[in-house]
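Each in structure tokens, the structures are laid out below.
Coordinate-derived values only; no laboratory data. As the structure is a computational prediction, the values presented were derived from the model and not from experiment. Cβ atoms are built from the backbone, for glycine too; each structure is taken alone.
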Structure 1
Amino acid sequence: MSATPTALSALAPKAVNWSIALSILLIIAGFIALLLPFVSGVALTIFFGWAMIISGVTHLIFAFKTHTTGGRIWEILVGAVYLVTGFVLLRHPLDSLLVLTLVLAYYLFFEAIVEFIQFFQLRPRHGAVWLLVDGIITLVLAIMIWRAWPASSIWVVGTLVGISMIFSGFSRLMLSLAAKRFLTHIA
């Protein structure tokens, strides 16, 4: 059974309204994360723990669907690592937040290096200077997090997640509002 044009035209405004509502909720959640960065950092650590456990279970299930011995052993090992990591994250969320913050600092450091390399490769092209600017800002952020670690663990993860949620919410909201204007224009 195929969807008729009238069914789609009735469904689109509802989908756009839901997208607008979810965008607003994402923005609100982002501001809450900014107001309570430690709580949101611990919550994110717990979320990662559960995500790792679910992924571990998925790998273990997939191991029994794999037909090669090497593939089965690999899936069991990967699943076990995910499970153990997930349980450690859940059992020690505060210590895990410290580790996640340090990993984030190292990640940002290596991301800055990659951005510097990309800048030097693309230097003659118009706009390449933005890679350099991004690399400098990323490097400064990495150094700030690393130098203030472990105290930075209290605010870094939650603050960055909050900022990301706010920007994602606003970009989704703008796209949804544009879609809503388009729908009213064609109606």
Structure 2
Amino acid sequence: MKRIHWILIGIVGVLALWLWSGYNGLITGSESVAASWAQVETQYQRRVDLIPNLVSTVQGAASFEQETFMAITEARSRWQTAPTRSDRIAAAGEVESALSRLLVAVENYPQLQATQAYRDLMTQLEGTENRIAVARRDYNEEVRRYNLRVKRFPSNVLAGMFGFDAEAFFEAQQGSDVAPAVDFE
């Protein structure tokens, strides 16, 4: 009889250790995803902060149609006020699209490209875009690790019990593989 008690205690102990370890692993994964997302947001905020300076520089040196500037301003505002991570991801794509149209349009103004202020802003923007790419890659890697833990057996049982859901990857906007066309007619 004592032997059965020790076996039951051992089984309960192993289950308790599995629960403890699995739950803590899910918490760690969730926090890693959140930390990686914070890095993505930091880089996007840097980009969003640079945009008004870039727009001012371009407006001062070239006469663009107002539509391009409005699209940038609206996309920037949507990013800043987006309530959820998914909304921010979508808004970031809008910012990228609007910014691409602005940069394509600028190519028609060589005198603007020659100004030091514009070159400095473009250097900062290029560095920011590189940081965004790295932050996105790191975020997606953390999401991949976390999602594997949430979806694989037996940790998927714990994830379901404690309400851990898979996270969304940061994916390219549809049509981002096509360069924007700008027409000044």
Structure 3
Amino acid sequence: MRTKQAEPIPVVDGYEPEMKTISIMKANLISIPFMLVVGFLSIWIYYKVWHSFEWNGVQNALWLGVAIVVGIVVHELIHGFTWMVVTRQSFKHLSFGTMAGAVYCHIDVPMKKRPYIIGAVMPLLLLGIIPTVVSIVIGSVFWLVFGVIFIVCAIGDIMIMWEIRNEPSDTLIYDHPTEAGCVVYHKTIVEETESV
């Protein structure tokens, strides 16, 4: 993955930036009960459908380890690719690196709330929710465990989306270059109307 030095927060005329960041430690603490709830519900539904769990011991554990490592990288690539598509920007606007031991993707252009959320939610959907649902349909414990892990891995994205849930749809949002979260731009200039 390529990396680049983080740029300063852009100044947007007529807008005041507000930081919406989350603590990595807080995200990790929340992920524990979140994992228990998601794991319990997924296992309960799976067992109700299949009435058993078949796990091929060491072989599955090794493949799962490889899949998790690859999945962590793919998670960030999905963020970047999705943001590229929805904002119609080129790869040069993306940067990848590590932050507090976690891999991250950053795009250096502000965007509206909807495109930002699409890019934020896509790894949760593609690596977490879909594999979990597929595992229950086809009876695969491997994909059940994989899906649950990547639902939990998206806890930071879920927390960020929760932070901006009440922002208007036309709000400008900039992915924070050095912290987990984003910058929300609020309009500060009211357009003057001509007096009659």
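Work out the source of 3.9 here, i.e. which of 1, 2, 3 gives that when distance in nm of label points 7 Å out along Cα→Cβ at positions 55 and 151 is computed.
2
Kindly point out which one of 1, 2, 3 the value 1.37 was derived from, the read-out being Cα Rg over 2.2 N^0.38 Å. Walk me through the numbers on the way to the answer.
Numbers: 1: 1.37; 2: 1.51; 3: 1.20.
Structure 1 accounts for this read-out.
One of 1, 2, 3 was used to compute helix-only ellipticity at 222 nm (-39500 (n - 2.57) for each DSSP H run of 4 or more, over all residues; to 500), and the answer was -31000. Which one was it?
So the calculation was done on 1.
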